[in-house]
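Each structure below is given as structure tokens.
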Structure I
Amino acid sequence: MKKLIALLLALVMVCGLVACGGDTTPTTTEAPADGTTEAPVDGTTEAPVDGTTEAPAAASGKVYYLNFKPEADQAWQDLAAAYTAETGVPVKVVTAASGTYSDTLTAEMAKDEAPTLFQCGNAQGLLDWDEYCLDLTGTDVVAEMTTTDFNLYNAEGALKAIGYCYEAFGIIVNTKLLSDAGYALEDIKDFASLKAAAEDIHARAADLGFDAFASAGLDGSSSWRFSGHLANMPLYYEFRDDGVTEQPATVTGAYLDNYKNIWDLYINNSAVATTELSTATGDMSQAEFGTGKAVFWQQGTWEYANLVDAEKYGMDPANLAMIPIYCGVEGEEKAGLCCGTENCWAVNAKASQEDIDATLAFMKWVVTSEAGTKMMAEQFGPIPFKNAAQSENVFFNDANEYMANGNYTVTWAFNHTPNVDNWRAGIVSALAAYSADQTDANWQAVVDAYVTGWAIEYNAQNG
């Protein structure tokens, strides 16, 4: 059962699921092969630069990491350069453009110099890439883990990908703006209270100088927030009620009225016209929130670094919080944030043994060194490794507080989605049409895309 849960609890391998868009082409940086510190020719290990962990032994191989989070690109490039400087091992990082990870991975794996480290984030991804995924059982990096609950195992029980961090999403709140509008976080405890506050703020937007919600853009750089993350809400509650623990052939859409509740609230209480949502981007909504033009923004813990970055928005962490996505379900006042992982590392089993060894050494260094754990804490929050650095991300503190208070965690039911790209594309198309013209007939098209579309994609995937 543990293996089955681990197999199913991971995310779709689409960057658009989890990452903020903006890039249109992959970003590539290769650390210089010779670095700034030469590895000893006799194979001994020099003292690490930070003095906290033993530097990896010199290796004859190289590392190529295909990253799927554009917002973490520079952090990975810097870390790769630091590792090369310390060990002399070349590390190349290529970052796929937002929403293109699956296609980029397929293209890169066909090359002679294929990635040695890549993302395999869900059950479907494992079916597609199982033969390329090295069995990580007994490796040093796995020995550093504090939990294996989010790891991926294949049907034979081989450990094929490891969950290297946890994330949460919900509604991010600018608490200062909320206060300026006359409300406090404590006032919002369910959908009814969220709706009352949002509609009041929207009605007074001209006087307040800000609106309720950042734009719910349906451009490819943003739509995953709603065809994936928001669609998780009706999936979660349906699966909870029906005791679903593996991918079902059909869904009923029992909670789609609740999906409509929150979607209508988003699009009708924003400064962006509903007719413009089909081209509204993720960067637009981020800027609206980051520059103080909106109180609420549906996003995840991964956005914390962008929001507090002095060179970007410089938001005060004291003015940030994350609340659950309330949508009108009975008992939701006891809900917590939507928590899970969309980050699983796999090592290319078809790479040379030298490159495999170099990649495994790099992975261990990332999760044990001061430089690596500091970057992981800043970019991804808590990581399930013994040497994990303390995160300053207030959104994770919010997630932990909900759990500590006994609130139930909304798990990532969207991990069960069949043919995820096709299913979500149908929902996005229907949402765009409905948003521009909010008729019952157009909403029925959303329902059809959700329910009928699920059955179609399940049959296409499973034969």
Structure II
Amino acid sequence: MKKSAILAFAAIMGAATAGAQEPWTLEQCINHAVENNITIKQQQLNVEQHQNSYEQTRLSVLPSVNAGLSQSYSFGQSTGSDNTFVNNNSSSTSGHISANMTLFNGLSKYNQIKVSKLNYEAALQNLEQAKNNMSLNITSAYLDVLLNKELLATSQEQLELTRAQIETNRQQVESGTLAAGKLLETESQAAQEELDVTNRENSLLISKITLQQLLELPVSEEFDIAVPDIDFDQVAATLLSVDTVYERAVEERPEIKSRELAVESADRQIAVARAQQYPSLSASAGYSNSYYKMSGIDNPSLSDQLDLHGSKSIGLSLNIPIFNGWQARTNVKNSKLNYQNSQLELQQAKNTLLKEIQQVYVNAQAALKRYESSQKAVSSADESFRYVKEKFDLGIVTPLEFNEAKNRLAQAQSTFIQAKYEYLFRMKILDFYYGKELKI
């Protein structure tokens, strides 16, 4: 019985351990989102469609081959094999096979293959852009959870200090060295800080839910993230210039590559449109045969009829466009306009990218200044609080003064934490534009 109880307990503990969720790292969150996000899956389907179109365009240069078979029955008067009318029932079986192939059409098919390939490559870049956008969203949500975790921890520390202060004040009231009203003030302070802790807990819960929704996960209270060890001084040392980031980004960013491919595709479309003005040459070949059977007479054998009725053909067809209402000419003009528009879109994408990098850089610099100034403010507020606490422990300062010093420290810590994570996020965006992997 004892052994069975131990085994049962071990099984229960093992199941509980297996059911517990391991904290998610940022890399795990990004990888999971890339694999499971619906928007990215839709982009992947779009890539597959463009790949199919590309493969089909490549296969279009092959000959087209078709075959057919027909069977007919005649009752009553019909035409016999000697081309005279007879009053007999008859049946006829015929079949054919034919092949057609375009020999030249102004290199239209060749350029269409190039267009399809470029569109396929552009779809791949659009997929990468969707993954990049999702990675940034995940990073922002992940850092928001870290921020709320740290803010909650700070609020809980402040509440613990206030509760310790209540015990001290209660002893002072009992000894007659402190008025009872001062104790009530401290208890009121604790009630407010309990509310702050509750609000921080709600903010943390909401940020976790937001992250889980981005990950396409069912919302669970067990979900949590890993808290990395971040060297913010090292992060501050990696601030890159705008020109350095832009020069790299304009060569590597998928949104720019996609626009460049669109320009190449539009250029090829001009060649496709011009091909409508050129003659086209195609070749064809065919073979047909039939078998005829009439009741009441001796019909030639199958082999004899196949020898007699077999027909073979080959041919060349030349199509010379002379006048089509200027349709071909108009198509060429429109293709050129589309090419010019794609060039403008490429330049617009580059301009937008530069503006984004400039804005991110300015935000990163501002965040760095807030981070450094709030760090100094925390140090100053912490030193001031320690000084006031020493006097409070000696009974020199009132609880009100103690609470004011503690509140100033809490506010400075809160400001510092927010500035710290804002700066980290701005730096990560700047690094991401430069092509670095998103990780903490």
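Using the calculated result -24500 for helix-only ellipticity at 222 nm (-39500 (n - 2.57) for each DSSP H run of 4 or more, over all residues; to 500), pick out the matching structure from I, II. It must be structure II, since only it matches. Have a look at I, II and say which one yields 46.4 for mean projected area of the Cα convex hull in nm², as calculated. Comparing all candidates, it corresponds to II.
If distance in nm of label points 7 Å out along Cα→Cβ at positions 333 and 421 computes to 4.5, which of I, II did it come from? The value was obtained from structure I.
No lab work stands behind these numbers, since they all come straight from the coordinates. Only a predicted model underlies this, so the values are computations on that prediction, with no experimental measurement involved. Cβ atoms are built from the backbone, for glycine too; each structure is taken alone.
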